[in-house]
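Next come the structures, one after another.
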Structure I
Amino acid sequence: MGFLNGLFLRMRALVFPTVSVSAVLASQFSNDPEGVVLQLYAWERDRLMGLAKGLASAAVTILTGLIAAAIEGSITASGRTVALAALAIAELFIWAGLILIELRRLAEEYPTALGLT
């Protein structure tokens, strides 16, 4: 059970923001608690933006490859394989979109975190 719980937490961190309450509360002991909280949220924002951009980039790369192969007429894969590639593109775009939605939630959470310091 511990392994599955750890795996779930790692996978969850790929989509959901992970600024912990304990990290925010620990910032109270800093000389600049608001700066520390800002840095925590900036790091998380940058991590999620990088992940969203990477997923979207992967989707665009796959899509570009499929379009180029279709134009050249060099698709040698079965229709099922092409359909699975198209599904992968959709999943990558959806995943990137979910991350961007969570970034909005992270921005809404920031003022509350400042109130804890």
Structure II
Amino acid sequence: MTVIAEILVSFFLVVGGIFGLVGSFGLLKLRTTMQRLHSPTKATTVGVGGVLIASMLYFLLIGGTLSFHELLITLFLFLTAPITAHFIAKTYMVMNLKPTDLPETGRDLGWAIYDDAPDSETDE
């Protein structure tokens, strides 16, 4: 393996480790649930992404093959982390906030989680 390839793989490993460490530290230090959502979903996702990129580069440069396993893990992670954060935030809002605690939306409709409008399917 050439020196440039080793430096490239090492760079992505270090970047992934730094983002993972910052994400873990943020999870410990931030106080509320809404603050804690940002740290693991953003920083740790980028951290795992850096390690997966390093792994893909390693197998490409050493084995001469492109590993699709890391690509699939990255795709799964980037799809599930925002969805999970959205569900956690929505559950937190329903459990801990009243509709009067939230700012006005500036539209005719209010916040979707507090919308009491009946479904169009059940009206018929």
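The numbers here are math on the coordinates, done by the rules we state, and not lab data. Here the structure is a predicted model, which is why all the values come from computation and not from measurement. Cβ atoms are built from the backbone, for glycine too; each structure is taken alone.
Compute FRET efficiency 1/(1 + (r/R0)^6) of positions 57 and 73 (r between Cβ atoms, R0 = 30 Å, to 0.05) for each of I, II and report the one that scores greatest.
Sorting by FRET efficiency 1/(1 + (r/R0)^6) of positions 57 and 73 (r between Cβ atoms, R0 = 30 Å, to 0.05) in descending order puts II first.
Given a value of 41 for relative contact order in percent (Cα under 8 Å, 6 or more apart), point me to the structure among I, II it was derived from.
It traces back to I.
Suppose helix-only ellipticity at 222 nm (-39500 (n - 2.57) for each DSSP H run of 4 or more, over all residues; to 500) works out to -21500; of I, II, which structure was it derived from?
Label of the source structure: II.
Match the computed value 3.2 of distance in nm of label points 7 Å out along Cα→Cβ at positions 65 and 105 to one of the structures I, II, and report its label.
The structure behind it is I.
Taking distance in nm of label points 7 Å out along Cα→Cβ at positions 49 and 81 as the quantity of interest, name the structure among I, II where it is greatest.
For this comparison of distance in nm of label points 7 Å out along Cα→Cβ at positions 49 and 81, the top structure is I.
For Rg and Dmax of the Cα atoms in Å, the calculated result is 19.7, 64, so let me know which of I, II that is.
I
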